Structure P
Amino acid sequence: MSVSANNPQAKDLVDTAVAAGSFKTLVAAVQAAALVAQLKSAGPFTVFAPTDEAFAKIPKADLDALIKDKLKLAKVLKHHVFAGNANSTDLGMLKDLSVASGGRLSILVAKGSLRIGGALVLKADVAASNGLIHVIDTVLIPK
């Protein structure tokens with residue numbers, strides 16, 4: 001259970017991402033894929049949240065096409081969600097993790113850094129009322 005789960009004032013995953021200010025593209029994509037209600041539900045969920053800079057690595061035409069393809073967009077976004085709480089300590093003990101897209105993400109701990117699916121975790125264990133956010137530097141595209 002996350003630290004803030006007992007605090008009724010705590011924001012859910014979506015509101016936490018909005019408040020952070022560095023996930024505008026992610027929030028817009030979650031809205032476009034109609035996943036807001038799911039990520040505001042009780043959970044718990046662990047979200048590997050790409051920053052706006054991570055989305056900026058995707059060529060604009062490719063990102064625009066992805067945003068317009070609701071099914072593909074939903075699959076990509078679900079590839080960033082684990083159904084349950086997985087803090088950085090828990091993740092460090094695993095080799096991989098099943099995600100909501102049906103895929104798996106590799107986990108690597110090396111030289112004091114944590115990588116999920118190849119993406120570097122920039123900030124771990126951001127608590128929300130219904131789970132955790134791990135900020136990552138790359139958008140994870142399912143194979």
Structure Q
Amino acid sequence: MRKETQALIFVLFILMIVGILVGALMVMWNSQIKTYSYQKLSLKSYYLAQAGIEHAKVWAENNLSHSLPYTYTSSDWGGSEYYSFRVETVPSHPNQRHIIASGWKEEGGKVIAQRNIELTVNISSLKKIRWSWRQK
């Protein structure tokens with residue numbers, strides 16, 4: 001075999017190895033990007049559910065005599081992002097309310113990420129809370 005042929009075979013072999021490595025890295029990066037995207041959507045959904053919880057607490061504080069259960073769904077927060085909450089009575093505990101909140105992101109009419117939060121609050125202690133917001 002001539003040296004030019006050997007060099008050509010060697011170069012093709014090296015290119016094949018580099019191509020395989022680059023292809024494997026591309027698959028890994030694509031997987032990482034998808035994972036990051038889903039984590040970000042899940043976190044947004046969690047924050048939307050927290051917004052629902054806070055909204056429900058304020059509603060429960062201001063509507064002590066309203067008939068329960070009460071359900072509310074927000075309008076679009078931009079980018080097809082929503083939250084909802086449901087306030088229910090707690091059997092045998094008239095001063096408590098059970099709150100179930102959901103936050104979700106839709107794409108093309110399908111839910112692609114959703115988080116739920118549940119908690120029970122004592123509405124008599126909600127009156128003692130001073131609501132405030134401060135940002136630095």
Structure R
Amino acid sequence: MRTNELTICIIEDDAHFRETFSDVMSLRGVKVAGAGSGAGGLAILGAQRPSVIVMDVRLPDTNGLDLCRRIRHMSDLKGVPVILISAASRYNDPRDRVEGLLAGAAAFLPKPITIEDLWAEICGVLKRPATEFA
């Protein structure tokens with residue numbers, strides 16, 4: 001997939017990270033739609049089907065693990081990979097990573113994370129078959 005064909009939905013309450021990520025991706029020709037809450041993310045996902053979803057585990061209105069499970073039950077989004085990210089020390093235990101993967105995430109990454117490392121993970125999950133996420 002060429003970068004100008006990619007669309008990313010980022011659901012992240014850290015506005016600075018979300019905007020920086022969007023700016024860097026736009027320089028690469030990648031379209032990004034961002035939301036600062038789970039409800040905002042669901043609104044975006046109801047209007048468009050992204051190539052990948054990047055989502056914080058700790059959102060102001062919902063838990064990202066629960067939102068990931070909900071997305072996995074949405075027929076239009078079953079094959080869209082979800083990458084979970086979290087800065088909370090509570091989610092640094094390997095069991096939490098397993099919980100994220102069981103919730104349907106393609107990857108679970110700790111913060112702080114660089115845009116380059118996140119981009120590498122996005123590229124990696126997009127190379128995997130969509131049936132792996134359904």
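Readers should treat all values here as calculations from the given coordinates under stated rules, not as data from a laboratory. All of these numbers come straight from a predicted model, not from anything done at the bench. Cβ atoms are built from the backbone, for glycine too; each structure is taken alone.
Looking at structures P, Q, R, which one was mean count of other Cβ atoms within 10 Å over residues 43-50 calculated from, given that it came out as 24.5? It traces back to P. Source structure of the calculated read-out (helix-only ellipticity at 222 nm (-39500 (n - 2.57) for each DSSP H run of 4 or more, over all residues; to 500), -12000) within P, Q, R: R.
Can you rank P, Q, R by distance in nm of label points 7 Å out along Cα→Cβ at positions 11 and 35 and just name the one with the largest value? Write out the running numbers ahead of the final one.
Numbers: P: 1.9; Q: 3.8; R: 0.6.
Top value of distance in nm of label points 7 Å out along Cα→Cβ at positions 11 and 35 goes to structure Q.
Identify the structure, out of P, Q, R, from whose coordinates Rg and Dmax of the Cα atoms in Å was calculated to give 27.1, 95. Matching structure: Q.
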